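Okay, got some structures for you below.
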Structure I
Amino acid sequence: MNILMFIENHDITINGLLLLLSHAIMAMEACYIYPRLQRSSFAIAVGSLWLFINDAIDYLFEQYPIYDFIAMHLVPIAVFTVCLSFMSILLYYIFGSILKFKLFA
């Protein structure tokens, strides 16, 4: 979304670049850590709780990235974000049940 906001606003900000960089590093970290983790119901529950708390902090306490587009469409974007969070947990559970081997081992 930051890249779309850079294009839409014709402005690249330090906050946007740092947000983009931090999310890219977290994605690389997930690819590195995933093969080394043990999958358990407790871990999925804690991760899910953390994810939904993050969504609540972002949109209930307005800690989301400051872009005019987001402020104008806050409720639909918040609902979409929570749906994406739910779908990611569901896909993790489904793929974890189907794939019995580690992809990056």
Structure II
Amino acid sequence: MEMLNKYPIKSNDIASRILDGEAVVVLPMDSIVYTFDPVGTRIWDLITGNEKFFAIIKTIQNEYDVPAATAEQDTVEFINELVAKKMLILSELPDDRA
């Protein structure tokens, strides 16, 4: 899958924090607040803009002791949802923001 070689990068148009172990993401333009479950929070935390998609999937597979296909399917679905909601972009290059 081509997208596995891309870098997920958090949008400049969001604000996010991890509070009490839960990711909270705010889309100020839409006045929407999202919270993620523990696995979603871990994926969000792994998105640094400098790790390729496949590396995030491998980390989820190892940390949650799930089959590779399950880790890939669940992570792809979650990240596609974040891209659709404009929380992330998928880039050919790592994030160059400091």
Structure III
Amino acid sequence: MRDQESLAEILDRIDMEYWLNREGFEYKVTRGKNGIQLNVKECPVCGNSSWKVYLNQDTGLGNCFHGDCETKFSKWKFIKAGIGGNSLSNKEIVEHVKAIA
């Protein structure tokens, strides 16, 4: 990994299916109008466990469709929420991302 590599470049390399498996998230692989979607059982933001989260396998962009949550995700936002969000500093999250990219 290059020292000058941007966070965006590092996030780009992360395979979300690999990350979900690594972190123990339960999910299903489905097809959507924008390609392969990862349907995650539990939202890392609201905690709803009714399979309401969908992430695009390639881009990591997604949404929670639970009525009160409606969170929009990027890879960064999902990973941050999934590993403890507010309890970790951005620096700790960046180190986690670098370690798995």
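Out of I, II, III, which structure matches -12000 when helix-only ellipticity at 222 nm (-39500 (n - 2.57) for each DSSP H run of 4 or more, over all residues; to 500) is calculated? Walk me through the numbers before you get to the answer.
Values: I: -24500; II: -12000; III: -9500.
Matching structure: II.
If relative contact order in percent (Cα under 8 Å, 6 or more apart) is calculated from each of I, II, III, which structure is the one that comes out at 33? If you can, show how the numbers build up before the last one.
Numbers: I: 33; II: 38; III: 23.
Here the read-out was taken from I.
log10 I(q)/I(0) by the Debye sum over Cα atoms at q = 0.19, 0.20 Å⁻¹, for residues 26-81 alone was computed and gave -0.55, -0.62; which structure, I, II, III, did it come from?
For log10 I(q)/I(0) by the Debye sum over Cα atoms at q = 0.19, 0.20 Å⁻¹, for residues 26-81 alone, the value -0.55, -0.62 is produced by structure III.
Every number here is computed from the coordinates shown, using simple stated rules; none is lab data. Nothing here was measured: the structure is a model prediction, and the numbers come from that model.
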